[in-house]
Structure I
Amino acid sequence: MTAPDPATPDEDVLWVKTEPDPDGKTYLTVINVGDRAWALTPAGALRYAAACCAAATVAEHESAVYRLLTIKTEMPPEVVGAVIGDLRADRPPPDDEATAPLRLAPGVSHRAGSPPFIALWLDDRQIGQWDPADARQHGMHVLEVTAGADLDAALHRYLVGTCEVPDGSARAMIEDLSNYRDTRPDTV
């Protein structure tokens, strides 16, 4: 099942899909960013999704701390920025290994009213930015695609074994499956 990640406005930036392993019997969750791709096991997908949710929570927490301290204590923004920097040193480190080679960097701007964000880094360059809702939606999307990987594998085995569809054609049909997926209850 292939689908652009709904959290990503530019479909060419980040894709999450299933792909068959070399023997075609198992499907894996694969994340594509530009010309880079990496596979996630089901356990890896859980860690990846948890890292996305954690980054969203950190960004929202920093934003709440910023608002709290600038509004309740009237601390100047630059002082609050230093406080947030100190708090970062005391929090658990992000699980960068779970999202590698992608790195999620949560943050908050010092400009009043600026929303929290998660910067997306691939190696040493920033490739995009999400708000916390986007990060959570992406994590959920990874879990949904991972759940679909076993379904894709079963469909592949059925098409090749029972229906005698050639392997390449079966793979192409599964690649096209997302074009037929509709979550509205009134469709067949």
Structure II
Amino acid sequence: MGTSKSVGSPKTLSWQTVASAYLSENQSPDRIAQLIWRASSGDASTDIAQFLGHPAPIACLKAALEYSNPAAASAAAAQIIAQQRLAGISADLSRRALVQAFASSDRIKGFVTSLFAEATNYLVARDISPLLGHSPRLAYLSHTRTLKEKIVESVRACVASQRLPETIPNHASWRRLVDGITRRLRNA
């Protein structure tokens, strides 16, 4: 029996705007992505960029660059995360992005792009399911899946278009990178 409970976004005006956008045929996936990142940034308790700015993503990025295969890199990252007590949403999203980075010829770009895509997937997934059947846009489960995929791809394209560092950033420059990408996503 599972004991976890899915907790949606807070019932703020920003998140209610996102929910309305999911339901509206007039809102593009690009616009919904922008609204999601604006809503997330507007509340300290849900500011995913704050979590992405923590040390866990840097540890995972280092592992992605230091190891030749995703299994070894993931195991090394898991060990660092455990030793440094970095467990949490940031670590979970980062480990997923680490594995996906191996599909890219540029692992830094692959990692950063996948990290923001995974964060977006997390934000959409926690809120879109309860809206199933509330509009023609979300009439079926396949519609919610398709919309979520389009939103994630919009974020992936926006992040991939960013100029990214060629080396592993230190914590301060990582934080600036995350803040810069988040600003771009909010204003895309």
Structure III
Amino acid sequence: MSVKSKSVLDLVSRTRAMQGELEESIRSLREEIASLKEDREHLALRPVAIEEANARADEFANHLKDEAGRNMRFSVADLAAGPKFFSKYKVKPELFSNLALMFVAPQIADFLKARVQEHYASIASGAPITLEERQKAAARLDQRIMDAELAEESIIRVAERGGFPVLRRADANPAAILAADSELP
């Protein structure tokens, strides 16, 4: 039996159009989410400000110096203690290497800073960014991603209530999936 009533054909046509709009809305949101996540990854790859990289070089060299000092097991007071106490040190390689490391730590920092300058002159992975700027930009991107995921979940629920099953993304944020209807746009 063929149903050709104009009202029935209009309902079928509108239902198909609605399904197409739902699919397009979900596809569009998923593209936006993927793009925002890519932006988030690129943000994580941007170099720190050169001042921060240089401060890290100083921190690393100071750490080397401090560790060498802790590992020396030697005191300048031992030099004044007399031959009986000083003779236990003789020439031990670890004593020499720790003493040398303590002495050259500032040169290591300078060397690392020169390599940092060369590296920054050669990179093209985005403008350097301070830690504070990175945190703020990451928070903004995370919020935009969550907003898009909540909108996606809202559309999925509307579609499901209308009888249109929609598969959720495998990487969908559980917080968005489990959000109460009142939290969705």
Ranking I, II, III by distance in nm of label points 7 Å out along Cα→Cβ at positions 23 and 135, the structure that comes out highest = III
Value -25000 of helix-only ellipticity at 222 nm (-39500 (n - 2.57) for each DSSP H run of 4 or more, over all residues; to 500) was derived from the coordinates of, among I, II, III, structure III
Comparison of I, II, III by distance in nm of label points 7 Å out along Cα→Cβ at positions 111 and 143 - largest value held by = III
Check the numbers for Kirkwood radius over Cα pairs in Å across I, II, III and tell me which is largest.
-> III
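Where a number appears in this text, it was derived from the coordinates with a stated rule and is not lab data. Since we're looking at a predicted model, the values are computed, not measured. Cβ atoms are built from the backbone, for glycine too; each structure is taken alone.
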